[in-house]
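Some structures are shown below for you to check.
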Structure I
Amino acid sequence: MKHLVYIFILFSSLYGAQPNVVLILADDLGARDLGCFGSNYYETPNLDRLASRGVRLTHAYSASPLCSPTRSSIMVGQNPARTGITAPSCHLPKVTLKKQLLSGNARVNVANSVTRLKPDYHTLAEALKGAGYATAHFGKWHLGHNMAPGDAYEPKDQGFDVDWPHVPRAAGPGGGYLAPWSKFINDPAITDEPGRHVDERMADEAGKFIRASKGRPFFINFWLFSVHSPWNARADYIEHFKKKIDPANPQRNPLYAAMVKSMDDAVGRLLRHLDDSGEADNTLIVFWSDNGGYAYPPKTTDPEGYAEIPATSNLPFRSGKASLYEGGTREPGIVVWPGQVKPGTTADFLMQSTDLYPTIIAACGVAPKAAQKIDGFDQLPALKGGPPPRTHVFCHFPHGDAPRDAVMDGFYAGSYIREGDLKLIRFYARADDGSDELELYDLSQDSGERHNLAKVKPEIAAKLNELLQRHLMDNAAIIPTLNPNFGKAASSAKAAPEKKSPAPDDLPDGWKNRAGTATVRDGILNIQSKGASSFLGVGAGLTTGTARFSFRVRAPQAGEGRVTLLNEAGATATLSVPYKVAGESVWETVTLELPVKEKAGILRLYLPSGSASVDLDDIVLTSPQGKPRRWTF
């Protein structure tokens with residue numbers, strides 16, 4: 001292998017230097033969140049200048065409306081439907097490597113996402129490292145972490161020489177972006193002056209790597225934490241954008257605008273390091289986002305006061321993160337390569353995150369492994385002005401069951417295919433009779449996806465549905481299905497009586513609501529939370545010993561809650577056990593051990609902070625004697 005690398009480097013020195021590669025990935029950045037992509041509220045001078053040095057892609061897509069699936073598509077060039085990483089669940093402790101259908105209590109059985117990027121893939125970093133590149137990952141990973149000896153799921157296991165600040169389990173910068181970062185960075189040696197932004201520090205670490213790689217081509221995977229929750233930012237930036245608010249502008253949240261500015265600052269800092277190194281003219285730079293912008297109210301912000309204003313707006317595109325509508329997967333794509341890609345240009349051809357793998361390795365003169373299926377397309381000819389290779393975009397997202405009038409519009413298990421300007425969405429088992437529903441849109445006339453043409457043009461809908469089905473079969477995709485046991489009690493062969501929405505203070509089966517407005521829909525308990533003090537209570541009746549408490553929870557934001565036991569009189573707390581959720585609006589199972597030291601009369605479930613809307617299902621309390629009590633709604 002060493003001889004092959006030497007021959008490759010010698011060949012490159014004779015026939016053209018290997019380009020350096022800088023891949024910048026934003027987290028949750030919307031398609032209209034940059035000045036060069038139409039925002040007149042946010043300020044992104046560094047990214048606007050970057051776009052002027054290359055091509056701005058107006059039809060760029062992520063492979064998924066949520067983060068981990070898109071990240072996997074970049075690293076291995078495969079559709080999430082093929083890898084099985086279809087939800088942002090790679091932070092979970094349980095290692096799940098086989099994709100399968102999840103059988104639960106909801107109306108629709110959805111996929112059980114794979115929780116690790118398997119080490120047998122030949123990643124982008126491994127491909128470039130094998131060609132003589134120095135490789136470094138900076139920032140968020142969210143593709144798996146090691147739990148046991150022999151695990152190999154972290155950046156240094158997947159081809160990277162450097163991993164900074166090494167937070168493979170983090171879904172976001174828990175505790176906030178501004179130093180100190182002790183709540184999500186475990187390395188005590190990583191410190192900085194209070195208030196410094198983590199992405200800014202990350203750019204300086206990348207600058208050190210650039211200088212240390214002198215004389216050798218380098219690959220920098222610069223995966224920003226911005227602009228994912230938690231919602232916090234520099235106070236002076238917030239004040240600046242407060243003065244610019246236009247009530248008529250759908251982008252008007254000054255806290256989010258401050259977060260975007262800090263992201264742009266970090267990118268500018270990275271680019272200055274690259275320019276100062278003298279390597280900019282021989283560097284391929286790609287900028288992308290992992291999914292659409294968070295077009296919903298954050299509900300909890302630091303500082304307070306911005307919780308009811310949608311974080312961003314993706315208009316004219318419909319909805320945002322977690323949605324199969326355009327706002328969920330449409331991205332701001334930029335590619336810069338001096339001497340190869342014409343500066344100051346705009347391109348409207350289709351390009352998806354799966355294309356980054358084959359495009360980047362082709363630019364570096366590296367061939368893909370013959371044994372590894374590549375779903376993406378080499379877009380180099382199109383980026384240089386030639387014909388585009390991609391005729392359609394395919395997305396499979398087998399998660400979600402939000403009602404049609406939900407804030408997260410389009411967060412429902414489905415798939416879509418876009419061919420030319422026509423886009424077909426298939427929502428699984430959504431109709432009242434359990435059949436799939438189709439929505440067809442002409443994006444050239446209806447970029448907001450408001451006029452469903454499926455019944456107006458049934459022949460076109462049928463043709464695209466057939467093309468979508470071929471993709472699903474080729475990828476061995478897990479297809480959500482109607483749950484035949486939906487509405488049946490788990491503990492009885494007889495169907496349970498239909499349950500109505502609970503009153504504000506009383507829930508079914510003995511639970512008391514002190515959390516906010518409670519609604520039962522499709523077998524799921526939804527709580528519109530009042531804040532950190534929100535809780536549900538139930539009679540515990542626990543004797544001493546170790547009890548176990550588990551529940552399924554779905555929240556849009558990362559946060560921390562707790563389970564508390566009160567004594568028999570219900571007056572004094574005797575135990576409080578914290579738990580965390582990663583958010584992302586996907587189902588998570590929380591299991592806690594409760595060491596009961598004196599008889600407990602009441603159990604309180606405090607909802608996770610940071611989310612105004614929380615879904616609960618399948619709550620189980622197992623006594624120290626091993627007797628379980630189960631609540632489904």
Structure II
Amino acid sequence: MQTRKPPTHPLWRLLPLIQVHASKFWGGMSLIILGRLLEAGMPLLLGTAIDSLNRGVPNLLWPAVAILILMCARYTSFSFGRRFVRQVGVEVAFDLRQKLYWHLQLQGPRFFARFTTGDLMARAINDLQLIRMMIGLGSRLLFVLGASGIIAFGVMLTLSYKLSLMLLPLMPVIGFFGWLIARQIFVQSTLVQEGFSELSAQVQENLNGIRTIQTHSQEEREIARLEAKSGDYADTFLRLMFHNSALTSTMLVMTGAATLIIVGYGGSLVMSGEVTIGTFTAFLFYLGMMLSPVKEGGVIVTLFQRAASATERIYEILDHEPEIRDADDAAPLDAVGGEIMIKDLSYQHAGQKKTTQNWPALNNISMTIKRGQTVAVLGRIGSGKSTLLRLLVRLLDPAPGTVYLDGRDIRMLPLSQIRQEIAFVPQDPFLFADELGQNITYDNPDRNNEEVWNAAKIADLGETINTFPSKLETEVGERGVTLSGGQKQRTSLARGLIRGAPVLLLDDCFSAVDTETEEKILSRLRSLRDGLTTVLVSHRVSTAQHADRIVMLDRGEIVESGTHAELMAAGGAYAELARLQSRRDALKSDLEAQNAVPGENLPEDAS
């Protein structure tokens with residue numbers, strides 16, 4: 001998996017996203033800085049009023065009116081400025097979330113083997129929230145307080161350059177301590193966000209496996225695991241807060257020291273008559289404006305450092321190039337007929353050599369599936385059946401020149417066309433927490449009810465749907481939790497059949513369906529798929545026997561190929577499988593005739 005080289009600092013990577021909203025961002029900042037300029041006029045007016053009182057010539061009306069006008073103008077300017085900047089934060093987070101979500105849609109199995117669902121959710125929610133706060137609040141504080149400090153110091157120089165120069169020796173000291181603690185905040189922020197990801201991953205895994213946890217009576221153990229993980233996260237977060245508090249306390253000490261110096265030295269200047277009381281009062285107000293960035297330094301640094309670590313984590317995902325993607329010169333077929341040719345196809349799963357299995361998932365597979373043929377693929381568990389189907393639809397990537405669709409290397413076809421024209425029905429169906437009908441029409445929600453019912457009928461789901469009070473509007477719950485295993489498989493099958501794709505791949509999608517129901521579905525399927533290509537993986541001879549051709553896999557290699565009659569006559573692995581399954585079915589019938597529990601104490605399926 002390729003990774004793009006990132007720039008020096010993570011936050012620089014947000015600039016292109018902010019530039020899209022540059023007019024709103026800088027417009028908002030300009031209004032906020034204007035508000036600070038208006039605020040900077042108030043201490044001068046206050047100082048003037050105090051000096052007039054000190055001279056015994058009170059003139060308070062016009063300074064009071066002017067301060068009131070400045071306050072109203074400042075409020076208006078701040079209100080609109082903050083609104084604009086906050087909108088930019090929300091919009092940048094929205095753009096980044098869309099970009100991240102789109103990027104996730106393109107990733108392959110290796111990516112999702114590395115990043116857990118809980119971790120990805122934490123990045124998409126918590127980390128993006130930190131970026132939004134940095135733009136909407138942190139950047140505003142930085143610009144506003146920075147502008148306040150510059151404006152205030154400029155006015156202070158005009159009021160008394162002697163007092164102003166007393167502050168300069170403290171600035172390098174403040175900067176050094178701020179930089180030192182900020183480094184620790186960045187490191188600790190990364191640890192906090194990683195801890196949140198781990199916590200989210202554990203909660204997500206726990207909820208997905210709640211049935212297993214309950215059936216094994218492991219609730220207390222899982223609660224203890226979560227308590228330990230939550231405790232680790234709390235400790236890490238507290239260390240972050242410790243560094244943040246240390247920075248805030250340091251800044252307060254520095255500002256307190258600066259204020260003491262100014263009050264002490266300024267008081268002597270007032271006593272000597274070099275500075276008036278009004279000027280000194282105004283100077284103290286400007287001192288507060290100048291030191292406000294220092295006082296808020298802990299907040300600003302924490303926001304930026306947490307956002308920097310969040311940005312680094314977001315772009316860790318975005319920098320991963322999809323392992324399966326369109327070739328630069330990929331071009332679609334004008335029309336897909338459905339002929340599949342496989343030439344010397346071999347495939348090794350990543351990390352497979354580390355297991356006890358010492359053979360590849362597929363090894364030198366060659367076959368041709370003509371347009372309109374139905375081919376059944378059988379073999380024991382781990383023989384490579386599902387891997388073969390996933391390579392045909394490029395959920396796994398075959399080597400160049402090994403898989404062809406209508407004479408074209410599928411690696412030279414757009415992924416969108418491959419997955420549009422090849423319908424894949426997996427063994428483990430995934431249903432969305434939506435209505436049953438919406439799950440069947442997932443590829444095109446605008447399909448009419450007649451199409452839905454036809455697909456449901458072929459999948460032997462029609463009668464089941466009619467037993468539901470809400471029919472097609474029945475909510476199936478997360479992952480189809482309200483349906484049985486067979487009902488979920490048949491719903492997934494209907495979803496694949498409704499597309500009418502030139503190529504249909506069925507990956508053992510009858511495993512949770514009884515033999516009688518399977519026979520009904522297959523008889524309807526043969527009529528529906530007449531002239532269209534179908535490849536079905538199964539463990540049952542009864543499923544495969546009516547196919548045009550049967551392929552037996554073992555340890556990733558084709559060991560037999562032919563029709564049902566040819567393979568039975570050959571007396572090989574297929575014939576042995578048929579004999580064992582026939583014996584099993586006979587025993588099952590005998591036990592059922594004796595009112596025994598169906599399927600109990602039967603020989604294991606040979607596959």
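Rule-based calculations on the coordinates, nothing more; no lab input. In this text the structure is predicted, and so the values were computed from the model without any measurement. Cβ atoms are built from the backbone, for glycine too; each structure is taken alone.
Could you figure out which one of I, II the value 3.2 for distance in nm of label points 7 Å out along Cα→Cβ at positions 34 and 154 was computed from?
Matching structure: I.
Here helix-only ellipticity at 222 nm (-39500 (n - 2.57) for each DSSP H run of 4 or more, over all residues; to 500) was calculated and came to -5500; which of the structures I, II was it taken from?
Structure I accounts for this read-out.
15.5 is what came out when mean count of other Cβ atoms within 10 Å over residues 18-25 was calculated for one structure; which of I, II is it?
Value 15.5 for mean count of other Cβ atoms within 10 Å over residues 18-25 corresponds to II out of I, II.
For FRET efficiency 1/(1 + (r/R0)^6) of positions 186 and 274 (r between Cβ atoms, R0 = 25 Å, to 0.05), find whichever of I, II sits highest and give me its label.
Evaluating FRET efficiency 1/(1 + (r/R0)^6) of positions 186 and 274 (r between Cβ atoms, R0 = 25 Å, to 0.05) on every structure, the highest lands on I.
For which of the structures I, II does the calculation of semi-axes √(5λ) of the Cα gyration tensor in Å return 41, 28, 24?
I
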